[in-house]
1. Thinking of I, II, which structure, once distance in nm of label points 7 Å out along Cα→Cβ at positions 141 and 237 is computed, gives back 0.8?
2. With relative contact order in percent (Cα under 8 Å, 6 or more apart) coming out at 17, pick the structure among I, II it was computed from.
3. One of I, II was used to compute Rg/Rh (Cα atoms, Kirkwood Rh), and the result was 0.96. Which label is that?
4. Tell me which structure, out of I, II, gives -8000 once helix-only ellipticity at 222 nm (-39500 (n - 2.57) for each DSSP H run of 4 or more, over all residues; to 500) is calculated.
5. When mean count of other Cβ atoms within 10 Å over residues 149-156 is compared over structures I, II, which one is greatest?
6. Identify the structure, out of I, II, from whose coordinates Cα extents along the principal axes in Å, for residues 69-156 alone was calculated to give 36, 32, 21.
Structure I
Amino acid sequence: MRVAVLGASGYAGLELLRILLRHPACEIAAVTSEQRAGQPVGEAFPALRGQLDLVFEAADPASLAGKVDLAFAALPHSASAPSVAALRRAGVAVADLSADFRLRDPGVYREWYGVHPAPELLAEAVYGLPELHREKLRGAGLVACPGCYPTGALLPLAPFLRQRLVEPTGIAIDSKSGVSGAGRKLEEGYLFAELDENVHAYKVAQHRHGPEIEQEAGALAGEPVRATFVPHLVPTIRGIATSVYARPRRRLSAGEAHEVLAEAYRDERFVRVLPPGETPRLASVRGSNFCDVAVVADERNGTLVLLSALDNLVKGASGQAVQCANLMRGLPEETGLLEAPCAP
């Protein structure tokens, strides 16, 4: 499978290169970067020296058409759609890591991102969370890879919504993310002196991943879902730890709640349901495509606490994109993704 990575010099793009270099069925045929066009990959990023003998080029979808079978688009929101549209017209399959094709309603997209650059492709795009949409992903031509926050919120919550075990309103989602989720930005808020030994909430109930979570949660529940989403920035590079608080429709014991989660993911390779009493840790998933999940039934207060931890650059972005690409091209889903987490 010949692949291109568009936006390969960003954090998600570099993570894609790291994964694809060990993927036994992939050949990286092209890498693009507007800022680093003409620069050898190993010169720009010494970690890849001797690993990839390619030069960054400016993005030109037309030139990629005869060169690659599938493209990973790791481009900014709104900027991705025109390139994706050109690639699809040329018959190239695309796994898009931006938000451009995640929201099905162009009106909702306009509210959060602006006028959609390629609304004609929205109906074609498959939401790329394999644990929820595996069959639709097989053979798909365009996949909209989920946001990192929605992945961390939806995976522990999905089994309870699907079985109508929790109320669709009053859901609260608290997520804490490492700074790499913001991408490579030269902004004051992301300076070491501002981040170190500091934690703060941002875009409270106004984050653009909120409507994405509600869209997918509503599809699972079969009715509209409303959730208050509060993201936090924490002084670490990788990882997202999420706590979801929901009201059960009926009393659920700790054992029943755990069994719901365990049964839902019993055969899933990349979702690990932790034993009762154990909670997810960022250090246990760092550098891997695993998402660890757990549930605590607060019977005294009538609340379910659903927990998850994932690496925002892997299961939250690039690893999930490769997982989707494997399904798109008929490969075993775990191909190239079974590297163990980095510990310590």
Structure II
Amino acid sequence: MIQRLAFAFAAYLIAAAVAAVPALAQEWPTRPVTMVVPFPPGGGTDVLGRIVGKRLSETLGQQVIIENVGGAGGMIGSARVVHAAPDGYQFVLGSRADAINQTLYKHPLYDLRTDLAPVILIADQPMILIARKDLPVNGLQNFIAYLRKNQSTLRSGSAGIGSTGYVDCALFNQAIGVKVQDIPYRGGGPALADLIGQQYDYFCTLSPTAVPPVQAGLVKAIAMLSRKRLPSLPDVPTTFEQGMNFEASTWFGFFLPKGTPAPIIQKLHDATAAAINTPAVQQQLAATGTFVVPPEHQSTAYLQSIIGPEIEKNGAPLKAAGMSIE
């Protein structure tokens, strides 16, 4: 009799716990939530996170706190969310950098395919090649010729080893047949500051990082690494316009810890979709060189579907180039 009562009580507790999960999920969020931006302030990822986060606070009805957790090409910040409680109160602004890191690092800190729950694809940022303002070149072909002649003394900068700019600049250098020393910084903001200070020669970076200093004449724009010019930088020609078939851009999306209840994923998805489809937000992002993905690419299923292919697509040139980090 005692055993039966104990069994019945245990079954009741399990049932109550299971029933409580949907209830808690439906109430979420009841307090501020944290968006982990896995790069330092000042770079393209940070700019995107802050613009979207401000509007997301309104659509969620709770404050969205931006926490910059940089390091290892974005891996440190994403790994933090991998190990966070799956309750919806921490999510990461993930990106193509997460896909790159799965191949670039011999021992990545997490498996992007399985350790994070995709929520929504948000935006895309093209890469831009900029140089210190006194570099004696004009245009891409002139820059390439100068780089080939002076590669032993020139230096590039990056937002860190493993960042998308680091990888894309390395692939660009390989494509034109040069070897240049890279200076890895702890984010696009610090790297930009030193380029403005003329501490090194050129930088492949996300468009939001580059647009303000190019507009202000603090750095020299060489080429958009894209097929179309940016509306915010209409005078900067693309690589394709300048005779080089080279393209690079970075996608961004929100991810929650694995095991987060489906209702929470859906609520964050819906609130984010409402935020990024707000005309004022899209205008703000466009001014920085960021483009919101079309509605048909904003489903959770779509983001889930591109993870594997993105890892493979980004891994192929890294393997071909022999790029690897312990």
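Please treat every number below as a calculation from the coordinates, not as lab data. Because the structure is a prediction, the values reported are computed rather than measured. Cβ atoms are built from the backbone, for glycine too; each structure is taken alone.
1. II
2. I
3. Value 0.96 for Rg/Rh (Cα atoms, Kirkwood Rh) corresponds to I out of I, II.
4. Working: I: -8000; II: -14500.
This figure was derived from I.
5. Details: I: 27.9; II: 14.4.
Result for mean count of other Cβ atoms within 10 Å over residues 149-156 over I, II: largest is I.
6. Values: I: 36, 32, 21; II: 54, 28, 20.
Attributed to the structure labelled I.
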